[in-house]
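As structure tokens, here come the structures.
What follows is calculated from the coordinates using simple rules that are stated; it is not laboratory data. Bear in mind that the values here come from a model prediction, so they are computed numbers and not experimental data. Cβ atoms are built from the backbone, for glycine too; each structure is taken alone.
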Structure P
């Protein structure tokens, strides 16, 4: 059974490339097809950038840990953990897609995309940390 691999860095936009590269390496280990890499990149960017923008007070980036686990052939679990402000993205109301862009309030599409692309998505608050986990899989 593969062991989880983790990376911890500061929640700042400049770290996104390192996070994306780290998760893609695990995707290769999981033998995820290239057709899923765009969705995987989008999930990683959405989660990581939301942490950089909202988890910690402005100007004081805190740590973010990303843990990847190959859970089976063609399947990867990715967990983002931060010690920032408690936030459960799964409790966010879905956006009203019937409204045109000018009428729609800012935000909310990221969680919608997470739910659309991830095979599973879970959140828990544990020992002062937000832990958001998703699984992406090539299985039908």
Structure Q
């Protein structure tokens, strides 16, 4: 991965990352497929935390941009803390959404189509449910 880009934020160094936390129309390992527009209400509300491995209280940094585009849920954020930066240097690059489904359709035994979700958090993870949900250092 090479050397990380660091920006000074107060007394702490941070790392700028970006990537897709969810892709529209692509099934995750549980069979869930997110439709375009599913995050719109949550994005208007704002305040979605960046966590590490979905652990409550394990704040990894903060998201500075979250948008739905034609591909999926694009996120950009500042990772803070020596421990998390070290994990990224060691290869951590997965993203995963924590959500509560509001409107969905069952796809039989294979999963659900998610039309509207309450986005609770977006985590940096080692093994994302959607294997292509990855970030990179900017």
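When relative contact order in percent (Cα under 8 Å, 6 or more apart) is calculated for each of P, Q, the greatest value falls to Q. Calculating mean count of other Cβ atoms within 10 Å over residues 43-50 for structures P, Q picks out P as the one with the greatest value.
The value -2500 for helix-only ellipticity at 222 nm (-39500 (n - 2.57) for each DSSP H run of 4 or more, over all residues; to 500) was derived from one model only; which of P, Q is it? Derived from the structure labelled Q. When volume of the Cα convex hull per residue in Å³ is calculated for each of P, Q, the greatest value falls to P.
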